Structure formats: C-alpha cells, structure tokens
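So, here come the structures, one by one.
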Structure I
C-alpha cells in the first residue's frame, strides 16, 4: 500500500483534508509578497479564535511543536528564575530540560507516567515562582492535566501551557483560563502537516519577556515586527510559505465545522475506540477521569500470539492494513501502544477499521 494511501491512526494527521492538500499544491509566493502577508494575517486571526484569545502576538512559529516549547520558555525564563515544571511524561521532562538549559532553578513537580499532575502540588511547590509550566494533554501517556485549578491560583507567576495534543481536539481557552504563554503543533488535532507551532503570548508575558533571549531565531521581540499586521513589518526570517498555506486551510476547515463540534467529534470517536479496546480485553493506562479522547495509551498484553512482540503487532497493522499506531516512549517503551484519533482521523469508520484490524492481529 502506498504511503499516501495509508490510514494513519498514530500521532499525526491522516488522509489530509482536500483543502489542505490543495493548499500545499498552491503556486509558491514570496514570503514578503502582499498576498502571502494578507494570508498570514488571516492565519494569525484564525489561531486567535482557536486559542480563544485576543493576544496580538499570536502566530505560527516556523518549526515543529518543540520549537513552540522553546520559544515559549526562552522568551519568559531568565537565568536564575525559579520555574515550577510539571513532569508526568516525556514532554514535561522536555520542558524541565529546556528551562534548565536557560539557567532557571527548576522545581520539578512529578507524577507517575500515566497519572495526572496534582494542581495543589504545582501551585504549592514554590511561594513565588517566575513561571509554572506544564502539559495540558501529555502525548506520551494519554493523560489530561487540569489547567484552571492552577491558573486560578498562579499569583504572580506566568503560566506556560503545552497544548500540542489538545488544540482543536478539546477545549482550550487561553484568555478565559488565564494562560500567559501557550503553544501547540499543527500535526495533531488541527489536521495539518507537521512543521509549524501555533503560539500565543499574552500581555503579562510580553511585559516580562527576556529583553535579549539566547535564541535570536525565537526572539518574540524581533518576530513581533514581522507579524504585526500593520504593514510596518520588519524582516526576520523566511517563512515556510506552503506550510502556512496548509495551516490556513486546516484552520478554515476546523472553524467551519465549529470548535465545539470538533471537540465533540474527537470525544465521541475516542470514547468509542476506548470502549472497543476494552471489549477486546485490553487495559488502558490513563485513569478514566483524566483520559484523553484523542490519544489512547494501551498496555501491551502478555498473551501476544505466537512469538510476536509489541513492535511486530505495530508492523503487522502497518504492512497489512496501512494503519500506524505509536509505540510507548521513555519508561513505557515496549509496554504500551499509543493510538491517536486526531484531526481528520477522528471518524467512526476509522475506529471500526482499527478495532477490526487489531482484533485480527491479536487473534481475539
């Protein structure tokens, strides 16, 4: 089966929306062409709607979700700052590592991989941190971490939130929740190819931003002049034009469907998938009350057929059925499968196909 024909059930998009494919095939424009700049302005405005924010500095950072993470931290974390970082998975670990490299005194608040963070522990970890950073939807475990109990008691701290796997697939309310810096990725619930990091930075973070961050490329003080939408732009870098075309189209599809409708579609398909997996006798990792709908983590059963390994199961699904599921990472490597039901792939027919194919491979 050709790669372009595969149904991708792992973390990432599948069968891209026709609008996104058409956008990628558009004739190239220069990154300073007035037509492209107008489309960039509209893309930023669409991101404001999806993030639920009025932040002027809302844009697609040229880089993947990890670039969004680094942009968020490098602009607001100063050397010597105390930063509280929630760690209950791979991407919380990564946030702690980035903050440490920036010279912050990192106070780690940990929970076992597969369990949610304790909001009381996050807000009580230090009396006056400069920032509190954590992941909303932990991609490595399928766990949702609560946001509002943290932002409601953040005091003078800036809250930095990772929404790579939540934006577009469940409620994200940057202004309503009081999040100061937020970033995401394009390849999850937004249904666009990877390569951009939707990003928004609020007024409090802007006022306290690092005047001369160690990264020139991710310096929001410089980038702001390129995306200010006033016609007075200053050149910063060559934007990935085709990727912005694709994100613009994907956001258009999402907003036409309606945010709440898209959230409900992800919820319905994810819960249908989880019920089907449990009906096959499989055990899910995340606790039910903090389990993501769009990313389900399954414990690998002990009774795999014959001499199959967990990697053999994933390979069989890919080669026989064109379905990709992710393997576990970190301490969960070899112990779990991660099944994404994200963006365009969050459809009942895809859930039915995955469950049938998995049942056949597992001989259940």
Structure II
C-alpha cells in the first residue's frame, strides 16, 4: 500500500511519540515538525526522530502540497483551532486526546469537517496502541462472550507533578480530567457495546490528594448508558511509586455469555510484560498473551487518507466520544478540595492563548 506524508504541529504531550511512530511504522514519511517554544518533550522528540527537520512556522507545513496528514499534540485547548486551520488548508488531521476542550470547539470542528470533507481523527492510544484491546475486539467479534452489556474502564495515571508544565494544572487548558483522560474509556465503551450514542447518567471530579494544586482534578468517574449497554469509568492520578509503570490500566467487558478482563500495561504480582487478556465463557477459562497482536489503526488511517474511506474510526464515533466527555465534564459534581475550597476553580473556556 502507498503511504502518506505527514507533518507534526505541536508536541506538548508525549503522546506525539506514539502518534508519529505509528504512522512511520506503516511506511509514512514525515516532512517536518513545529512546536511553540521549548516544551520538555523537545529533547525526547529529537532523540527519537533525529532526522526530521524542525520548522519555524507551522504554516509552512500547512501550505506544503506534498503533506497529507497533520499530527497534533499541542496543549489540549489549542488542538481544535490548529486542526481547523489544517483542515481548511486541505489536510487531514490526527490529534492526541482530548481533541477539543469546549462545546464551541466541537461545534466548529463538526462544521469544518462538513465543509472541507477532511478527516478529523483522535488517536485514542489506550485502544489503538494496545494489542490487548485489539485481541479483545477479535474475541467479542467472534461471539466469545455473547452480547456486550457493560464495560468497566479504569484509567489510573502517575502524576509526576514536579515534571508537569503549568498548563497541566489549569482546567481551561487541559479541559478537566473527564474531558482529557476519560475520553479513552468513553471511546472503549461506545466501541465494545456498539453504541452510536449514549447518555451521561452521572459524573464527578475531585481533588482529594493535592490541595496545593487547586486547578488539578486528581479523580473522576462517569456512569454511561445506551440502548446497547452500560458503562462505568474511573480515572485518577494516584498511581503509587512502587508500580513499575505509569498506570495499571484495566478494562472489563461483560457479555451475556462470558467476560473478558484486560490488564493492559502490567499484571500486578503476576506475569511479566504487557497486554494480558483473561477470557471466561462456557467452554474457556484462560489467559491469553496478546502482546504480539498487530495494531490496525495507523494502517487503516493511512488507507482512509488515500482512499477517502472511514475504516480506522468513523467520524461520527469520534465526535460522539468528545461530546460525551464534554457533557460529563460540564455536569460533574465537584468533590474533595474542589467542593470545599473558597478559591474559584477555572472552568474550560475558548481561550486558546499559549500558557505563559
């Protein structure tokens, strides 16, 4: 298969490493990269991609007719405006999550996609970059657990607060913990239940462990419901120091004839490595090592850009994930120090000015 030419606009989040590596792994070339200032990710980016040139103005990448796809991992609040500008320049877009931080941005993105016919895709790395999730999708598709009726998605993360940039503590820039991290689990709920839409039954955000950082939400949860099933999501910044990686991410998929549990990144006090899948149904009760299962998203997105198809992730699904994430964030009950503090808490806005 032919491969597209990509370029990078904004590397404020380390997810850009996976975004770009994924596209390069399917034969794409990268024409250049740009970012505003010198975020901590610059050194890591240069180490991983030393031959890719940096440009001084991202508009030179948008104006380059040889570039097909723009990868974006800027500060979350700035991603939508950059994506809109790229699409109006005739480029397709793959952005890091969250793809936007306000309803106004989401509305503008919908309008831009409709007007330009370009692709706006979000690399939900906790599905697209995890072989265990690919294996679970194969098992569900094969009918191994019957009809999926619930997902329970857990997304713990390591805080490393001393390493975080200023925007990490400003809800107006990161969008809130449910808009940001929980978009992964919303994506997986919709995907595995086969839901085209859903409702937010309840949601909450809290700060229980970090009173010195009033802009940080270190806990959040959501209950979702659709005609196809139910979902519960919990995300947090509480990963303990002894865990050997950044978070013990898990997903349980309950079906009418069995269940699947994914221990994506670590099997605590169990097997080494990543991508652990457990399947239980009427005839099987077993462990599956899914670490070698091939990923599909990047190859599918490459094909979609070339053939104007919709195989990596439907555009309607991408929009629905962010709609639900924004709804959950907006409606969330505030708990812990967020509920007790007298200090006003910033709320997401359309302010896309750079953090000083």
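Read-outs: derived from the displayed coordinates by stated rules, not from any lab. The model shown is predicted, which means the values in this text are computed figures rather than measured ones. Cβ atoms are built from the backbone, for glycine too; each structure is taken alone.
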Work out the source of 3.2 here, i.e. which of I, II gives that when distance in nm of label points 7 Å out along Cα→Cβ at positions 99 and 283 is computed. I
Relative contact order in percent (Cα under 8 Å, 6 or more apart), calculated, reads 20; among I, II the input was structure II
If distance in nm of label points 7 Å out along Cα→Cβ at positions 67 and 315 is calculated from each of I, II, which structure is the one that comes out at 3.4? I
Origin of the value -11000, where helix-only ellipticity at 222 nm (-39500 (n - 2.57) for each DSSP H run of 4 or more, over all residues; to 500) was derived from one of I, II: I
Figure out for me which of the structures I, II the number 0.95 belongs to, where Rg/Rh (Cα atoms, Kirkwood Rh) was derived from the coordinates. II
